[in-house]
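**Student:** Presented below are the structures under discussion, each in the form of structure tokens.
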Structure P
Amino acid sequence: MNDNASRTHFYFVDEAGDLTLFNKKGQPLLGRDGVSYFFMVGVALLPNPSDAQQKLDELRRNLLADPYFRGVPSFQPEEKKTALAFHAKDDLPEVRREVFKLLVQLGIKMLVIIRAKSALISEGQALFRYGRKLQANDIYDDLVKRLFKNLLHKADHNEIVFARRGTGPRYEALQTAIEGARQNFMAQWGDRGNSTHQIHSAYPHQHAGLQVVDYYLWALQRLYERGEDRYFNLLASDFRLIMDIDDKRHKPYGSWYSDKNPLTLEKLAWKFYQTKK
């Protein structure tokens, strides 16, 4: 990738939560241990991926050299965790704090789309009555298409890096989803120019941008799943848009949070307690 290319945007895409909906008997698994209440896909726009890579690598080197962390399992190379790449779920709280302090300096713009798994379960049950199955990849690809609908026209060229899901890169399916996003935008707004895009599929240690989006999604997931807002509040100003498409209390298309309608724990309190009943 060439960070100096004129009018090139660099997007990094990851997910949080899981798409486990039913057991082998077709019974809903919502609320079981290890099963999330929500599934989200996020995209981070990095103004300078090389700068982010350099600063995150430098931070990791400094932490690895710190005697305070000597002997910590996640810092051992063979564990392939913090020693290889930052990953919010695996990193120690002391490490997360340092990463958070760095992230707010990088000029990140974050967009996220969220599905409530209670709604997905209802959709899956409806499809089953017609002899069809709700596929995890179909859910993911639909969210990608919605996320990128209003993004692709903003630059002459877009470099899009997806965190690998499962055993394969799924280039063709992701290409179809991105092309669907472009077609949906043109159907609504007309042709705004012939932007191009290149799709990549990678692991977090290969691109710092994937470590960045992981941290933002982790913070948002803690807000939605546990009602903990202290992590989200550290990064809140970088979330440009959060689309909670199953919260249709006020709008048929869901609740959208942005600078004009900032997301707070108070706005989610009804949802958090409702899921735990």
Structure Q
Amino acid sequence: MTKSRIRVVLEMIKFEHSVFALPFALVGALLAARAAGGFPSWQQILWIVVAMVGARSAAMTMNRIADIEFDRRNPRTANRALPAGHLSLGFAWMFTVAASALLVIAAWRLNPQALELSPLALAILFLYSYTKRFTAWSHFVLGFCLGISPAAAWIAIRGSLDWRMLILSAAVTLWVGGFDVLYACQDVDFDRSAGLHSIPKRFGVPRALEIARVMHLAMVALLIWLATTFHLAWPAWVGIAVVALLLGYEHSLVKPNDLSKMNAAFFSVNGYISLLFLLFWGAAVAVRP
């Protein structure tokens, strides 16, 4: 595969956006190992990262396959790899199978429970690609696709699930779902013409921005609950404050009559949120109370 083709593939799956979910998965792994009195091994971290890359690559490619006709008709997405003809549909299908296999192999190397649950994870990831056709709440499904990552990482470390990981999964679900609501505000007119569903289409852009704000406030509340249940040290609380401030800044960039700063709000700010969350919560695991 040539460098230019690799670049097109990475652009199709938005590889750089792996930063959104991976830090939360790593926090789940750190908390799981902390509960057992230690830290994850480098092999466990490696296979969790491989599983995350495989899962996300498969999900993003499947999404592009499912939406190829919509992408062709939407001026904002018409230049993407598949509708523009830079990659073939056959290649996209083969890439999806390969990425799915990568997830299964990584799960197999982690533990039997992770392997058993890997088909369910893929089913959830693939389901999202079709939800915009029948429900305005598809943003929550997308959020859940990333929200399962910390719970999956806990299972990868411990072989079972602790109920407290459901708090972090819910927080990630609301975070991702909230910024997906913001992002969907750009496509309200196209969604109406194409018969697709979204919160901005159903409630209007001003109300959608309010819904996203409430979702992000609930995320912060869930992180406070989680830090309390794990009795985490002070860096976790600093991390929550940083996340709250960045979410506030994100919402200040997007206004009902001005979506011009959407890319800054969506890509840059959310990337900082996930990385700083990992930094502070990783420190909280290391600095035991």
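Read-outs throughout are calculated quantities, based only on the coordinates presented, and are distinct from any laboratory measurement. Everything numeric in this text was worked out from a predicted model, so none of it was measured. Cβ atoms are built from the backbone, for glycine too; each structure is taken alone.
**Student:** Of the structures labelled P, Q, which one yields 20 when relative contact order in percent (Cα under 8 Å, 6 or more apart) is computed from its coordinates?
**Tutor:** Q
**Student:** Quick one: FRET efficiency 1/(1 + (r/R0)^6) of positions 87 and 127 (r between Cβ atoms, R0 = 35 Å, to 0.05) came out at 0.55 when computed from one of P, Q, so which one is it?
**Tutor:** The read-out was computed on structure P.
**Student:** One of P, Q was used to compute Rg and Dmax of the Cα atoms in Å, and the answer was 19.1, 60. Which one was it?
**Tutor:** Only one of P, Q returns 19.1, 60 for Rg and Dmax of the Cα atoms in Å, namely P.
**Student:** For Rg/Rh (Cα atoms, Kirkwood Rh), for residues 23-142 alone, the calculated result is 1.06, so let me know which of P, Q that is.
**Tutor:** This figure was derived from Q.
**Student:** Hey, another quick one. Using helix-only ellipticity at 222 nm (-39500 (n - 2.57) for each DSSP H run of 4 or more, over all residues; to 500) as the calculated read-out, with -12500 as its value, let me know the right label among P, Q.
**Tutor:** Only structure P yields this read-out.
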